[in-house]
Structure I
Amino acid sequence: MKEELRNEQCHYENFIQQGHAILDKTDPDSSDAGVVSQRLDDVNAAWDRLATQLGERESSLGDVLDASTQFHDTVNTLQQWLPLAADAADTLTTQSPAEQRQQLKVHYDTIQYDTRCYFNVHSKADMRAL
């Protein structure tokens, strides 16, 4: 979209130049000059709004990309951790119930810590964007 705006820049500039050329040949006190001047102001304001919105959108997309990358990294970390946790859970069958409970608590605490770390890093807005 940024490229499209850049491609249209020359049309915009030509339009503005032609408008000013018309104003130069028009009596400044005439109603026609006022109409042309108002149209030029309207076009300039619309162009500025469009450029501002494009910049805001680009910034927003950058924020979403950053959040998405961090989410992907977290998922990869959890993906690597999951087989280890499954293996650890498999070894629980050889332990007493008290040892199993303690081992499960350690795994549960680890999952909670990793989740809290992820969600503390990301704002609610980041999470809604995902």
Structure II
Amino acid sequence: METRTDYNAKITFASRDLTTKEKIRFKRIMDAHKLDEETKAEPVQISVDVVVALTIHNEHAENTDYTRYIIVDKDGTVYTTGSESFWNAFSDIFDELVDAGETDDMTIKVIRVPSKNYQGRDFLSCELV
């Protein structure tokens, strides 16, 4: 089988060990809920099962190299975002929980925060519940 060069997705972070089937599935998630859309009406609370970061190279996209973050709720709902502000907030929370050995029962609330730099625009962030 020939290796595809126009598209490649690589898992660069997972909040827990993944099975081979999970690794394959996360590289091809097409029906995830977009956090940017889901948070327009109200914050989204997620009981985190797993969080995955994908580095993607896609020759057919406007920006050919980007990162997608996938967050799976314990109820099976899959969310996605490309928001670096979300990722920075999540990473801070996760790193502290790892240091304390308390990652088993993590619930986050994804929120929209008004931008101080761009009038009328929001960015995504999250906080521990």
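None of the figures in this text is laboratory data; all of them are computed from the coordinates on show. Note that the structure is predicted; figures quoted are calculated from it, not measured. Cβ atoms are built from the backbone, for glycine too; each structure is taken alone.
Some points to look at:
- Comparison of I, II - label where FRET efficiency 1/(1 + (r/R0)^6) of positions 70 and 86 (r between Cβ atoms, R0 = 30 Å, to 0.05) is highest: II
- Value -32000, calculated as helix-only ellipticity at 222 nm (-39500 (n - 2.57) for each DSSP H run of 4 or more, over all residues; to 500), assigned to which of I, II: I
- If semi-axes √(5λ) of the Cα gyration tensor in Å is computed and equals 66, 13, 6, the structure in I, II: I
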